[in-house]
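Structures incoming, each one as structure tokens.
Bear in mind these aren't lab numbers, they're just calculated from the coordinates by the rules spelled out. Treat the numbers as computed from the prediction; the structure is a model and nothing was measured. Cβ atoms are built from the backbone, for glycine too; each structure is taken alone.
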Structure I
Amino acid sequence: MVTKKERRQKIKARIRGRISGTAERPRLSVYRSNKAIYAQLIDDVAGNTIVSASSKGITEGTKSEIAAKVGELVAKKAQEAGISAVVFDRNGFLFHGRVKSLADGARKGGLKF
């Protein structure tokens, strides 16, 4: 029997085999825990994290609303760093709920993917 964690790792590996971030178009990687949600822009060629944002410190709203705020925050930081287009990496999570809210918030903030 495959555990939930093993299933996500398998999906994550399959996704990462197909997508990669560059300095011009970095990878927007999303991590979702039970309490928080994290997003970071990664340049896979150089192996650097360019921009990151998390829900730590944001307390008002539902988890989905907080995820949307994190998406807008990472988009704002990306604009300041001169980045307008990204490759979205859902990191093995379903594109639904908080992950989708974060993506919608990032799009609303001006990122294209």
Structure II
Amino acid sequence: MQHYLLSIYQPDTQEPPSAEFLAPIMRNVEVLNTELKAAGAWVFAGGLHPSDNATVVRLSNDEVLTTDGPYLEGKEHLGGFTIIKAADLDTAVEWGRKLARATTLPIEVRPLQGEPVG
């Protein structure tokens, strides 16, 4: 089976959403994770700290530089992800649709190249 990355994009905001706002979303995500596991599609999932916690490492003229903050400034950032196994892109997109419903956020569905390492 092919592995897919379901990327969750969330808006860049200074204040994180309230616990009251997040509670039903997290319940929906947990229900979806349970469904993914029961279907044998779930591999791994994780949420990320806000993008201002990022450190970018890049090569510049044979020197490795580090800078604080996200790689790109934008109106949204990668907030979390799920790795799944699916028979084909249509199946992976359907899981992406379910994740979009659960999170109320945009989801990018992208196949991983080759076999997973590790």
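Tell me which of I, II gives 7.1 when you compute mean projected area of the Cα convex hull in nm². Derived from I, not from the others. With respect to distance in nm of label points 7 Å out along Cα→Cβ at positions 10 and 66, the largest value across structures I, II is given by I. Work out which structure the value 110 belongs to, where volume of the Cα convex hull per residue in Å³, for residues 34-81 alone was derived from one of I, II. Derived from II, not from the others.
State the single structure among I, II that was used to calculate helix-only ellipticity at 222 nm (-39500 (n - 2.57) for each DSSP H run of 4 or more, over all residues; to 500), giving -12500. Clearly, the read-out refers to I.
With log10 I(q)/I(0) by the Debye sum over Cα atoms at q = 0.15, 0.21, 0.30 Å⁻¹, for residues 2-57 alone coming out at -0.61, -1.01, -1.32, pick the structure among I, II it was computed from. Only one of I, II returns -0.61, -1.01, -1.32 for log10 I(q)/I(0) by the Debye sum over Cα atoms at q = 0.15, 0.21, 0.30 Å⁻¹, for residues 2-57 alone, namely II. Source structure of the calculated read-out (mean count of other Cβ atoms within 10 Å over residues 50-57, 16.6) within I, II: I. When relative contact order in percent (Cα under 8 Å, 6 or more apart) is computed across structures I, II, the figure 29 traces back to I. When distance in nm of label points 7 Å out along Cα→Cβ at positions 42 and 74 is calculated for each of structures I, II, structure II comes out greatest.
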